[in-house]
Structure I
Amino acid sequence: MGNKTPLYAAHVEFDGKMVDFGGWDMPLHYGSQVDEHHVVRQDAGMFDVSHMTVVDLRGAGAKAFLSNLLANDIARLKDAGKAMYSCMLQDDGGVIDDLIVYYMTDDWYRMVVNAATRVKDMAWINKQSAAFDVEVTERPELAMIAVQGPSARERAVPLLPEDLREPSSALKPFFAAENGEWFVGRTGYTGEDGFEVVMPEASAASFWKALFDAGVKPCGLGARDTLRLEAGMNLYGSDMDETISPLEAGLNWTVAWEPAERDFIGRKAIEAQKAEGKARKFVGLILQGRGVIRNHQAVNVGDETGEVTSGGFSPTLQASIAFARVPATIGDECTVDIRGKGVPAKVVRPPFVRNGKSCID
């Protein structure tokens, strides 16, 4: 038996197929992964993401600490509630984790990091924070529910605490609002509009039930994975890890090279990799033949070989799609080794789907 979120009983009640995910008992689906995928693209679905780790950073040195800790530049966040996606790097440039950080005030930032990497993340954050005037507080007493889809906001906003209904309905994408222990971010991991709502764990079950009564369908890890793959969003442990730099994970855009004097952890290593010019490319693939692309299959580019990092079937496109790390010499086509046969694939730039529509010509 693994760790359980405050919504475990609700998952069982709704006949969720429970699986181990990073030491947590989580629902894979509630009957049909494909149906759950489509409901998020077309209407509204909800995910229990209470296994994610919420971390508050407070103090006069919080900004300086995050400027050193993250590859993206925290100084870019100037408006209250603004969110930023970034990688947290090792000294050698490998990715410890990818995360979202919210700027709330000059001395309060909130981060949300991945569940499977919690132990190493917290050890690294606490070690690096020792040199700064910052208090690091993990918030395990909070639950989190993601409500995603074109109808997500209209279904969710009336169910929020009264003081949050108007601010949340007016939230810009990648912003957050808070009131007490409730925190609402207009963020997500599906390529659709919606909210990620943080609340006291005692409120999670009633909020989940209220969302269900409002027509929001429970969705599991399976649909979450196909949705994020279509949306061009990386998965830690598949698309990057401690051995991969953001330059080889399609995350160049998350590295803030300016100002040049900002010496964030890992900067020297990835600057050297960038200058060398030999980094592998991170691309999207759409299979042109029969079969389904799976993780770790070989990608053949002439005499060179790459590897699929995330692959599967896209319910929206009705095609097999993937991310792959490949030689920089790749062109518009390649082949994927599926059961010993080279199946042709088209090389594209992710995302594949956003806001319910194909991004592929």
Structure II
Amino acid sequence: MTHEPYFSPERGHHIPVRDILIRAHQYFVAKYDVDGFRVDTLKFIEPEFARTFANAMREMALSIGKKNFFIFGEVWDDEEKIARFIGRSAQKAGEPIGVDAALDFPLFDWLPWVAKGAVPPGKISHVFQNRKEKQRGLVSTHGDASKFFVTFLDNHDQEHRFYYSRPDSPHTYDDQLTLGVACLFALQGIPCLYYGTEQGLCGTKELYAGGADLNDQVVREALWGRDGAAAFDPDHRFYRDIKGLSDVRDELPALRCGRQYFRPISGDGVHFGISWYPEGVLSFSRILNDEEVVVVANTHTAEPRNVEVIVDFALNPPGSAYEVKFTNLAPDQAAAPAPVLDKHEGSVTIHEADGATTHGPARALPVALRPMEVQYLRK
């Protein structure tokens, strides 16, 4: 970032380049009714200017009646580095407030591969357990972290898109995409979809013949005029599924701002633990006040799963009935959970996400999942 001033003949004096950048972006906010900015490569911008810029944008927005102007930045790094930028205070006492949120690269490192069944679901639990420790001075409650991280499955910087379409069987992994998006929409954070996901764009960068340069056409592909087809299809299956997910997320506040607990599961009803094998079941709850939403996802591409999922003891008396609020497969074929079971003290062994081991009493919800199925469950 240059510090050189710019001379304005009209004003007859030098104007700092930083001031010009701030004024230009404030103009965009007012002229085009902009509601927020994504700051590229935020971690490489001088911290002082990053905080000054964010504060100036927010104040300008407030001055014209925009109370929820949102600024998030690309901090491609670990939890410690991200903690220096988010939460507005940015851990700097007496400094101007920072950006509102950062892209969630720690989650991105694992979520796409968990959704594809390549790595254990326990990796996701570990990300959030680590975050709880690293962000302890920035967040006030278990659910507060949802405001500070913009989550995603893929973007233009990657060598391939999340969705994979087999040339010989194009729709084999369609359910894998909707499973990934459903997990993205239910985990803590502000979900962000890369454009084209809702239209089924897929593929991997390819090397040019005889060279090392990568062809960006796949991951930076434009929607308009693709293969002569319509630029945007609101009847595409993925578009409709994502709209349905958005509607359910709007309906269930717990999915937006609830506390988050990764739930041990069991195949025999006795031994419970976080799934630590590939193609396992990702299971977690979002709790807001007295409502629990249970999210379960079977990442296996071929085998169904029948498991019992630990749920909150106080909120779920024995016999409580849950309904399927969302499934990414045919809703009329989704198996409704059996009533909540009572697990007496000493009858079970439960290995919790934080490493603790307990033996009941506990409550468990029996769930049946088809391959690549994800369900949102609520009483």
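Every number in this text was worked out from the coordinates using simple rules, so none of it is lab data. Note that the structure is predicted; figures quoted are calculated from it, not measured. Cβ atoms are built from the backbone, for glycine too; each structure is taken alone.
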Point to revise | Structures I, II, by mean count of other Cβ atoms within 10 Å over residues 38-45: label with the highest value | key: I
Revision key, fill the gap. Structures I, II compared on mean count of other Cβ atoms within 10 Å over residues 22-29: the greatest is I
Practice item. For distance in nm of label points 7 Å out along Cα→Cβ at positions 182 and 286, find whichever of I, II sits highest and give me its label. Key: I
Point to revise | Value 0.50, calculated as FRET efficiency 1/(1 + (r/R0)^6) of positions 174 and 310 (r between Cβ atoms, R0 = 30 Å, to 0.05), assigned to which of I, II | key: II
Check your understanding: For which of the structures I, II does the calculation of Rg and Dmax of the Cα atoms in Å return 23.2, 82?
Key -> II
Check your understanding: A value of 13 was derived for relative contact order in percent (Cα under 8 Å, 6 or more apart); which structure in I, II was it taken from?
Key -> II
Check your understanding: Thinking of I, II, which structure, once Rg/Rh (Cα atoms, Kirkwood Rh), for residues 270-349 alone is computed, gives back 1.01?
Key -> I
Study note, to complete from the structure: When I, II are compared on volume of the Cα convex hull per residue in Å³, for residues 198-341 alone, the highest value belongs to II
